[in-house]
1. Can you spot which of 1, 2, 3 the value 68 was calculated from, given it is volume of the Cα convex hull per residue in Å³, for residues 110-165 alone?
2. To which of 1, 2, 3 does the computed value -9000 (helix-only ellipticity at 222 nm (-39500 (n - 2.57) for each DSSP H run of 4 or more, over all residues; to 500)) belong?
3. Output the label of whichever structure in 1, 2, 3 has the greatest value of relative contact order in percent (Cα under 8 Å, 6 or more apart).
4. Have a look at 1, 2, 3 and say which one yields 2.0 for distance in nm of label points 7 Å out along Cα→Cβ at positions 62 and 190, as calculated.
Structure 1
Amino acid sequence: MRNVLVLNSGVSPDSVSRRLVGHAVAVVSTQYEVRLVRRDLAIRPPPHLTPETLAGVRGTPATPAERATRLLSDQFIAELRAADLILIGSPMYNFGLSTALRAWFDHVVRPGETFAYVDGVVRGLVAGKRAIVLESRGGRYMEEPARATDFHEPYIQQLLSFIGVTDVKIIRAEGVGYGAERRAAAIAAAMKEIDALKELAA
């Protein structure tokens with residue numbers, strides 16, 4: 001049995017990243033018996049941290065709002081710890097992450113729980129996980145000059161690495177905004193890359 005945490009964050013009705021996530025779930029389900037935990041961050045977005053809730057993640061919760069935030073953070077972290085594989089659907093919005101996915105990270109990047117400073121050096125506390133990030137981007141950001149404006153992929157890799165998730169595979173559907181033909185080709189290429197992965201949750 002493999003535990004798979006599935007995070008979707010695409011808000012578009014015809015979201016490419018959702019299609020890729022669905023395909024990856026189908027592929028991994030043929031390889032293993034899986035237990036899926038799904039979080040649709042677009043439909044049920046985590047609340048953004050505010051002055052009234054920040055202590056729920058970054059301090060000692062005392063108020064009802066802070067305790068509710070701590071409970072949600074605990075739930076997200078428990079799901080993350082239980083996962084063998086994390087599938088993250090992440091479209092690029094305005095050169096970066098969706099606000100819902102960023103809010104999820106704000107709840108799970110928690111001192112003493114998912115990272116700690118040891119002798120002045122950060123140590124990620126979430127180890128032994130594999131993450132597959134399924135990206136969709138309207139442009140082609142692996143090419144110059146657009147590459148310099150990609151604050152999406154480096155950021156998500158840094159967030160995962162910071163908490164100890166270093167086995168990360170990125171699969172991109174790029175150029176989906178360049179018309180129907182190039183969109184279809186980008187999706188097909190990304191799905192083929194998913195198919196080529198052996199033992200997704202190994």
Structure 2
Amino acid sequence: MKKLGFPLLLAALVGLFAFTEVLPIGASMPKAELKMTDISGKQVSLKDAVGTNGLLVMFSCNTCPFVVKYQERTIESSNYALGKKIGVIVVNSNEAQRGADDSFDAMKEYAKTQGYKWNYVVDKNSELADAFGANRTPECFLFDKSGKLVYHGAIDDNANDAAAATRKHLKEAMDELTSGKEVSVKETRSVGCTIKRVK
């Protein structure tokens with residue numbers, strides 16, 4: 001774990017810089033009908049993935065050290081969302097690494113290894129990431145059943161150690177959303193690797 005120290009620090013520093021304007025809270029879901037290739041080979045849109053109570057969109061990838069650290073929490077959060085009748089779609093926007101670690105075949109293998117039960121799609125040319133203003137992996141966007149953004153940010157408040165997290169931001173937001181309450185903490189800062197765009 002100690003060997004990951006410098007890469008994690010470097011990724012965190014790089015991740016502090018946002019490259020696109022982020023979708024504001026209350027905004028409608030952008031590019032809801034954009035079809036993206038899922039690891040199943042099917043063409044899937046955000047609209048297709050929406051559940052009864054909304055949709056969790058998570059920008060992620062296969063190899064970012066922060067994605068690796070968050071992976072168990074990603075699976076836990078995604079399963080929790082499905083249990084709350086919130087749809088889940090994980091989006092890989094790393095277009096600059098499509099010929100390597102974030103290739104379609106690598107995505108399929110990664111999802112199989114992790115036991116994904118939800119869509120994992122290729123965001124060609126980072127089109128969806130640009131529309132969302134997403135810049136990091138992992139980075140979460142939670143929408144209500146009417147397609148309005150109610151939460152944006154991190155899964156919890158400790159990127160390095162799940163056991164040391166004092167607040168599970170995403171889980172709290174999902175609980176409040178499905179209980180009819182206003183989400184109390186609407187935005188938090190995502191810590192992660194930058195999305196690798198071809199631009």
Structure 3
Amino acid sequence: MKIKWFGHSCFMITSEIGTKILIDPYVNMLGYMLPELEANIVTTSHEHKDHNNIDAVKGNFQHISGLGMFLEHGIEIKGVDTFHDKLSGAKKGRNTIYNFKVDGVNICHCGDLGHILDSKQIEEIGNVDVLLIPVGGGFTIDATDALEVVEQLKPTVIIPMHYRTKALGPMGLAFAKVDKFIDTSGIKSMNYSELELNKENLEKYQGIAVLKYK
């Protein structure tokens with residue numbers, strides 16, 4: 001499969017047979033710009049416009065925004081209930097974590113997770129090979145809490161998201177840079193334009209994989 005980052009929390013996962021899963025498409029308000037995209041499956045973690053812009057997506061796709069188990073185009077998807085803050089959603093509402101099984105690899109996208117996980121959530125999420133996790137703080141967990149979630153889920157590959165980049169301009173001051181997460185973690189990191197993963201080469205990419213925007 002291929003994993004490409006379009007900035008913020010938006011990723012495209014393309015399976016070996018070409019099934020396209022788009023996660024958390026945004027409106028062009030952040031400094032990031034979505035290209036024209038087609039997908040077979042679109043998931044949205046919560047109803048904020050920087051995560052749920054399904055109108056930007058072309059094609060006849062299946063939109064998933066709920067909890068529980070789904071099977072679409074041969075892709076197993078599990079939605080797990082979490083919160084956007086540390087107050088059980090009182091400030092920012094609920095958030096859905098999605099775990100996708102693609103080509104035998106479990107990819108977990110945390111959306112705008114705002115807290116560390118409890119034991120029930122960890123059990124519901126299940127096995128995680130690749131973790132897409134917010135690290136910039138401000139509106140989500142910060143570097144310290146993100147590392148605790150990494151310890152809870154024990155992925156092989158960690159892909160940070162929702163952090164400050166040059167593309168964000170003044171808006172980026174609300175987020176920390178990815179360097180803070182990397183430096184705090186002490187985990188080996190590498191930069192990639194996109195990742196091409198499978199069950200056989202997963203260990204090759206062990207550690208933090210920083211994906212480039214454009």
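1. Label of the source structure: 3.
2. For helix-only ellipticity at 222 nm (-39500 (n - 2.57) for each DSSP H run of 4 or more, over all residues; to 500), the value -9000 is produced by structure 2.
3. Across 1, 2, 3, relative contact order in percent (Cα under 8 Å, 6 or more apart) peaks for 2.
4. Traced to structure 2.
All of the numbers you see were taken from the coordinates with simple rules; none came from a lab. Because the structure is predicted, anything quoted here is derived from the model rather than measured. Cβ atoms are built from the backbone, for glycine too; each structure is taken alone.
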